Structure 1
């Protein structure tokens with residue numbers, strides 16, 4: 001019987017440890033979930049991902065933020081007038097349409113007033129609750145839906161002759 005010295009014997013295979021890979025996979029999954037949660041609004045706003053997210057949230061019954069695409073609103077008519085019976089007041093009237101493929105919330109409306117030289121006399125961002133006024137209003141404008149708004153504001157200067165609307 002010949003005994004082989006220990007230094008000549010092949011090294012023993014290290015024991016397999018599957019627990020480390022399982023824990024690493026779990027940590028990667030948790031990190032992915034956290035990134036998804038933090039970037040949920042941005043992902044839901046991506047037109048390429050939106051249909052897939054709607055399908056997933058339809059199955060999982062998870063809330064999906066409303067689609068927001070301010071550039072998809074088309075201004076149909078607009079006017080800013082000074083009512084003769086109300087000095088110092090301007091009446092803002094506009095109609096616009098949602099041309100997006102999805103329903104979306106009412107946009108913020110930015111109104112800029114200028115004089116004859118193009119100098120800006122005032123600018124303000126109006127939130128939907130400010131220009132819609134009291135009363136029940138639908139939360140979303142459906143694709144192709146048009147709406148009319150009208151509200152009054154104090155004239156910033158008597159030399160207002162130009163105006164501009166922008167949606168945000």
Structure 2
């Protein structure tokens with residue numbers, strides 16, 4: 001069970017802080033069931049999920065894991081969908097997000113960056129998918145490395161430089 005103040009990865013929503021572990025304060029909600037009250041690092045609002053739900057939740061990676069991931073970025077293959085049909089492209093990226101893996105997020109960002117550079121056109125769908133993957137990845141790295149989310153990209157660039 002996670003504790004108040006813990007930073008966790010919650011499904012495909014990215015890093016969240018556990019603000020409260022308590023029953024829902026809503027009429028009709030069972031008072032004997034505990035919920036995590038989660039505030040996302042990126043975005044706004046609050047997520048409520050039962051403590052005993054099957055939702056994907058894990059602690060944020062450690063600093064050592066974050067540094068190792070950054071060092072591995074040059075070797076991570078870009079995720080490229082060779083099918084141009086929107087529903088197939090969406091399904092391709094949806095499956096990668098379901099892996100809940102930072103390596104998959106790196107692959108998505110790398111693949112979409114190269115795809116958009118090749119096409120020299122901007123797709124709002126591709127940009128939104130890339131932004132989502134980048135926000136999730138940078139959010140977790142920021143927490144693991146103890147830095148602001150805006151500092152993550154320059155930090156990655158300085159670490160992997162010419163690799």
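Matching task: 14.8 is the computed value of Kirkwood radius over Cα pairs in Å, for residues 45-140 alone. Pick the structure from 1, 2. Answer for the origin of the read-out: 2.
When helix-only ellipticity at 222 nm (-39500 (n - 2.57) for each DSSP H run of 4 or more, over all residues; to 500) is calculated, the result is -7000; to which of the structures 1, 2 does this value belong? Here the read-out was taken from 1. The value 12.5 for mean count of other Cβ atoms within 10 Å over residues 37-44 was derived from one model only; which of 1, 2 is it? Derived from the structure labelled 1.
Which structure, out of 1, 2, was distance in nm of label points 7 Å out along Cα→Cβ at positions 13 and 149 derived from, given a value of 1.4?
The read-out was computed on structure 2.
Looking across 1, 2, the calculation of mean count of other Cβ atoms within 10 Å over residues 29-36 that yields 13.4 traces back to 2. When mean projected area of the Cα convex hull in nm² is calculated for each of 1, 2, the greatest value falls to 1.
Every read-out reported here was derived from the displayed coordinates using simple, explicitly stated rules and does not represent laboratory data. Here the structure is a predicted model, which is why all the values come from computation and not from measurement. Cβ atoms are built from the backbone, for glycine too; each structure is taken alone.
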